[in-house]
Structures are given as C-alpha cells and as structure tokens.
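Every number here is computed from the coordinates shown, using simple stated rules; none is lab data. If you're wondering where the values come from, they're calculated on a predicted model, not measured in any experiment. Cβ atoms are built from the backbone, for glycine too; each structure is taken alone.
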Structure I
Amino acid sequence: GLGGGAGNVHRRLRQFEALRQASVCLGLARRLVAAKLEGQLRFLLRSSRGDSESRQVLASAVRDLRALLPKCEEAPSLEVLLGLEGAGAARYFGALPYLQGDDVDTRLRFEGRNRRPPRDRFNAVLGFLYGLVHREVEAAIRAVGLDVAFGFYHQPRGTAGPLGLDVMELFRVPLADMPLVGSVNRRAWDADADFEVTSEHVWLSKAGRAKAIELYERRKRETWKHNVLGYSLSYARLVELEVRLLEKEWTGKPGLFATFRLR
C-alpha cells in the first residue's frame, strides 16, 4: 500500500527529487556509515572487560574502527563507503566473540557471521532479530509517508526496499547485537529447546522465536537520552524519529539524521 492521499504523493516526489542527486546520497551515506561504525566501536568499548587477551583484541579492533571514521567523512563514492563498511564489519564481528563470557554454552558462542541460511545458534537469533529491525524500520518509513523503494546507499535486494536497508544500519547494534550478546551472557537461551538444528542450517524453534521477540520488544521499550536533541525517548520512538529527521534533510532542517550515538 502506498498510504494516504496527496500529502504523501508530494512527500515522495520531494524524496525522489532529493535522492536523485548523487551528492545528496553520498552525504547521507557518509553519515550513515560513520554512525554505524561508531555504534560498533562504542559497543566494543563498553564491553572491554575480561582477560588481557580479550582486552587486547578489543582495543585493536577499536583502534582500527576509529581509523576508518575520518575516511568515511571524505569518501569520494558509495563504492568506497561500502568498502569501509565491510572493513569495519570484519573487525567488529572478529572482536564480538570476546564480548561473550567464558561460561557461555559453547553451542551459543559466536564464531563469525554467516547467514542465508544461518549455520549456528547465535547467527540464527541474530538474523531473526535483524529481520525484526528491518520490519520496524520499513513500518516507520511508511508511517512517515516516504517510499521504501527509494534510498541513498543500498542497492535493491530481493523484496527489501533500499531505504529500509539504509536506515536499518543505524539500529543493528542497539536493537539486535547488544540485547543478543547480553541475553547469551545471562544464559537466557536453551541450546536444545530454543533451536531446530539440521546438518545444513539452524533455525529458532517456536519457543526460541517467542524468546527473541520478547527480547526485542523489551529492548524497544528502553529509553535513553538523545545526545543531540537532548530529550529522552524509547528505541521504538527513535526509529520513527530517525525517518523524520531523514526527511528533514531535504525539507528544511538538515544535519540531524544519523547523529544519535550510544553512550
């Protein structure tokens, strides 16, 4: 559904007009990738505990992520940004296992990202949570009256509209990675009952899906204070706010999209 009336048609026309300009897209994509890398960096920084080996691995990943940030600001093209984002993801996911407590069930340990289909329990939950984040973001885009099919960074993939894939990058760490690592460290998952395992892939069972949804909904209700706007809001409200701030980039008050940072 395209959603209501002439107002939305005009909104979409303005969106198309703005995002047809390569310079607008590049400016937004630079900020998006910098925000994503900094979110990853801050999550690793918050969790720098454990033995000296863990601390060394985390410190080195943080150093490398920090070095990528200024490169985002001057990236000459979307291709270069994709490369920086990929380099950041490799460092981040390489360090993520060191955020897991020593007493975590080995079957729930993270040993690198895999997907479509996931081949281990951690990636099964992570992929499921990313799906929830993506749905949330697309719903917010529609609620604001923008078009998910017209983005500024990602290429279309399957049925997923590029704008949803773009905005979602801001929320992977706070809405999926952080709550998942926390829940695994709290031993909230049952490696048998919460998963369906075959030789080819691992999925969440019905009980596991219910647990993942509950984890996600709880996280969405958490509130924190926006570092730029200065007021407190829930993650659920933040998703829609980011879409509204994105629209402001071409309708009056630019400069606020992708500026929120986790403490």
Structure II
Amino acid sequence: MTPDQVRGMLYGLAVGDALGVPYEFKGRGTFHCDGMAGHGTHNRPAGTWSDDTAMTLATLHSLIEDDWNVDPSDLLARYRNWLEAGAYTPDGEVFDCGLTCASAIRSGRGSTGERSQGNGSLMRIAPLAIRHQSDEAIRAASAVTHAHPHVMDMCVRQVRLLERLANGWTPDPDPRPEDAIRSGGFVDETADAALWCLADTGSYRDCVLAAVNLGSDTDTTACVAGAMAGIRYGYGAIPAEWLKALRGAPMIEALADAAVQGL
C-alpha cells in the first residue's frame, strides 16, 4: 500500500463514519445526506466519528507498537481503554458501542454465538491491509470481540479485498437496484452494501454518500465503504470541506505518519 493509499484509507473511513453518525438507525428514504452534518441520532457535533473509527485507530496503534504483529491481548487492552476511558475518540466520550463488542471487551472473551455475526470486527479490520497479515492473524484480530468462524472469514475476505484495491483492482459494476441492498448490522450486509456502493459509483464522495443514504447502520456501512474508496481514489479525492470538518484529525494524522514510516 502506498502512503497516499494509507492516508486515503484512514481518512476515508473516518470521514465516512462521521458522515453517517447523525443518521444511524434511520430508515432509508426518511432523510437525505449530502454533506457533513451534526446532531441527529447521537446529538454530536458535525465531523464526530464513532466506535468504528475509534476501534480502527486502536487496532492500528497496536499494530504499529507491536512491529505489525497482531497481539490479541494488546488489542483487548486498547479497546477496553477506548470503552472505559474514551481513548481514540475526538472528545473523550464513547456514545456508541455494539452489544457484542461491549460484552467481549468487558469479559475478555470474543463471542462465538450464532446471533453474534455482526459487523463490529469488520468495521475496524482495515489496518491489517497496510502490511500483509496471514489469514490466521486476521482471524485472531476479529476474535477479540467476534470469534464466530463466519465473521472471522469475512474479515479475511475484507482485508484481501483492500489489498486487491491497493494493487489496482477495480470492481465490476453491480447492476442490482438499491432496494435489493440491505444495510443492517450483520457482517454480510455491511460487506455487501459497502462493496455495492464502491462498484456503483465513480468517486469517493458519491461512494460514501450512497452508503449513508442506504440508511440503518449508516456509520458502519460508510466507514467500510470509505476505507475502500479511500484506497481506490486516494487521499486527494476526499472533499476538502469534509476533511476540515473532521474532529480529532491530528490523531489520525499521527497514526497515519507512523504507519507510513513502517511501510
């Protein structure tokens, strides 16, 4: 992955996340997102990212500090510091956390239940594409919270997809209409919806707005789609006004710089 792709991916996912935060849980067609807005579902200032970006930054920080090795115990400690102390957030406050993530972080055991096939590890897995990781390492990173075999496999799939994008792959157009796309919190729905947004649009801006406007799990769909679009189109394709509005950007920049130095 090139330095521009690293920055594109990290800022791309954070901007997508922040765009989606005000509309989380809202039904498709009940709103229209065309830019960075505040308040809404979680009553946060415009440009505030959620658990998606916070846990992604925690994941990246762990990889950097551990010489790009996946250390589940260190990941758990960083996720716990986020959940309990507000680390990796723009203002020290946690306002959104999935039930599976919260339970796993507090208990120290990733969930294997059939009803725990959510997107809580998929949303934070992107940093593992910066430097090649084995399938086993990717599964271990997911299993800190989401240890169901299917979710772990989906995380492997997502990292490999990001790697392919970094190597110049372009997804084929997806002819399915919007009403055929589900955008809830299940891992399959998020992965499918995000890829549909990437394949069905031609710019970073259009990709993440399409993701948010699908409704339901707006921040996570746009976060996953934003990471892919950020790699495909590069950092420079992210609208400047959205980058300017992003709260906590110096934290992303510091970790991006450290990640680039490790390439």
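Out of I, II, which structure matches 34 when relative contact order in percent (Cα under 8 Å, 6 or more apart) is calculated? Can you show the working numbers first?
Working: I: 21; II: 34.
Computing relative contact order in percent (Cα under 8 Å, 6 or more apart) on every structure in I, II gives 34 only for II.
I, II: which one has mean count of other Cβ atoms within 10 Å over residues 53-60, as calculated, at 14.5? Mind dumping the intermediate values first?
On the way: I: 14.5; II: 26.5.
Going through each structure in turn, the value belongs to I.
Assign the value 19.4, calculated as Kirkwood radius over Cα pairs in Å, to the correct structure from I, II.
I
Identify which of structures I, II gives the largest calculated value of distance in nm of label points 7 Å out along Cα→Cβ at positions 69 and 93. Walk me through the numbers before you get to the answer.
Numbers: I: 2.4; II: 3.9.
If we compare distance in nm of label points 7 Å out along Cα→Cβ at positions 69 and 93 over I, II, the biggest value is for II.
For helix-only ellipticity at 222 nm (-39500 (n - 2.57) for each DSSP H run of 4 or more, over all residues; to 500), the calculated result is -17000, so let me know which of I, II that is.
Details: I: -19000; II: -17000.
For helix-only ellipticity at 222 nm (-39500 (n - 2.57) for each DSSP H run of 4 or more, over all residues; to 500), the value -17000 is produced by structure II.
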